[in-house]
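Each reported figure results from applying straightforward, stated rules to the coordinates on display, with no laboratory input. Not measured: the values here are computed from a predicted model. Cβ atoms are built from the backbone, for glycine too; each structure is taken alone.
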Structure P
Amino acid sequence: MNLSIQNLSHTYCGPSGPVKVLNELSLSLESGRFIAVQGPSGCGKTTLLLAAGGLLRPTSGEILIAGENPYALSSGARAKFRAAQVGFVFQQFHLIPYLNVLENVLAPSLALPGKSAHSRARELIEQFGLAHRIRHIPSELSTGERQRVALARALLNRPKLLLADEPTGNLDSDNASIVLDHLAAFSSGGGSVLLVTHDPLIAGRAHQIIKMQPGKPVLNP
């Protein structure tokens, strides 16, 4: 089991009082599975991804990644654990603007140094058709190229779990298909994908679709 979430709840402190965005949510994601999450804005989809990836401590509930609770670790140990186990892909890419393609793909190796990081990065850059862009900075890339860099970066440390928040939201259909093909290949190879999307066509590529509603529990045992 690459991801297990039990009774997850989270409440934010809003200007008018507490705002509960997750309510007793439970789901499991096994190796080789691709789950898409859909729901209206404000229902907690991004909060779910952040909590699932060890970036946002939930108000209550338990999260296990590869059998371990990231929130039981110190902040430093949690960062290393995250770097080893989880890859993140975001709609806005979050590339470092002054680093070139190679340097951006290598960024996760700062938290988890390894002798093979450079060769792994070059392998991914070649795989994603970016070898001719290896020394270019993000502003010199197309939107599709930037998302492929972000996906290559997410895969650098060979994570077991990929968390993707609207990864095709800024892409045309051709580039969206390329990204989805790579996500599907990752799950086919034994990885797990949890993807948030508003696009029903994209969600159709997943093994399972989970529908979220504000304040309502989700149960996927």
Structure Q
Amino acid sequence: MSIEPLTILLVDDHSVVRMGYGMLLENMDNIARIVEADNGEQAYHLYKVHQPHVVIMDLSLPGAGGLAAIRKIVKRNSDARILVFSVHDELIYVKRALENGAKGYITKSCAPELLLEALQKVSQNHLFIQPELAQGLAKQQFDNRQYCGLVDQLTAREFEVFDLIAQGLTTHATGKHLNLSAKTIANYVSVIKNKLGVTTDIELAHLAFKSGLLPQKHDS
């Protein structure tokens, strides 16, 4: 049985990363073409033009982030096959990506062979989650449900703002990262705090930690 040649849309804001992984993908026998994008808006435009079989999507993108791009693509085509390839190994990112329509999630720390395996699985419309992340998701069904439930109320854009503010970025820096005004970010923060039932940035960061958004620090 012949294998259908695949068109891949590779989305990452670092050209060196795209080059490296593009070279890896080109070694696969069934890759027909690789199209590259460096932000969410360009990814959506190129998706419409090329109708790729699989989108390999980073989450940390300038402007509209990866989660928003996933949601926009899936809204256009509910059968879109999107594999998230991110530095983030926190389970809340995995959960949000899958909720927004991604069909796979792996981290950039994984072995190259895992990327190729994930790509093949997602291209066949199978769900693929990096094994240790899948195990973590299963365990999380019993842990921190109260905090995760609160964060689930946030929209994709609110989640992006929540993430950046919780990491300690100012409203100005967050706005610059997302290509939004500081005033717009301040309005988002007000809505987020209201939804999550907190009043200060410290409480916001604490909730982010409890929900698994911020990695736990271990003593060396």
Structure R
Amino acid sequence: MDRSGAGRGVGDGKLGIMGGTFDPIHFGHLVAAEEARIRFGLDQVIFVPAGQPSHKKPYPVTDHEHRYVMTVLATCSNLHFTVSRIELERAGPTYTIDTLRQFRHEHGAGVQFYFITGADAILDILTWRDSSELVGLCEFIAATRPGYDLSGLERALSPELRGHVHPLTIPGIEISSTEIRQRTSGGLPIKYLTPPEVEAYIRKYHLYRHDA
């Protein structure tokens, strides 16, 4: 099952990159990616499941193959979405800067990259490896829920970074992977939080169940 977006250059154009643990992927991710694609005229959005996250997670991260397959299942019906194994096949911790450098090398200088992430996560950019180089490689789309107060984000970012961050309000962004894991662990339904294919996959492989 390979829908990799790596290694398939598009010449000139705009590519969205949506990185994340996707543990599991949910409708919030999909809505954000599609809205970003439409609003910014992106030719394609590449979902990039993290291999070994560089920042320690407060929970055991599910095996990367499960997370990859769930991401493929969730995105396969959208012709503008692809999934890349670029971080899964890299040894050691995965860093956004390494991913963007590789995409730049594979797709060429004519492509404009847009990194799609949550507004809260944008604040972590200041701690990311080689953050000053990141702004030369891509623009950032900061997905926010309706009514989100952006003043803290604006204050935290330097003028250089601020000019490369584009807020985008997304209905339904409140859905979280944490909520899905907790509901599954507690035996509660997750219907309408994630695509039915992902829901079935979680059930089939008993993911997020402490009694599995």
With relative contact order in percent (Cα under 8 Å, 6 or more apart) computed for every candidate in P, Q, R, 33 is reproduced by structure P
Given a value of 2.0 for distance in nm of label points 7 Å out along Cα→Cβ at positions 33 and 137, calculated from one of P, Q, R, which structure does it belong to?
R
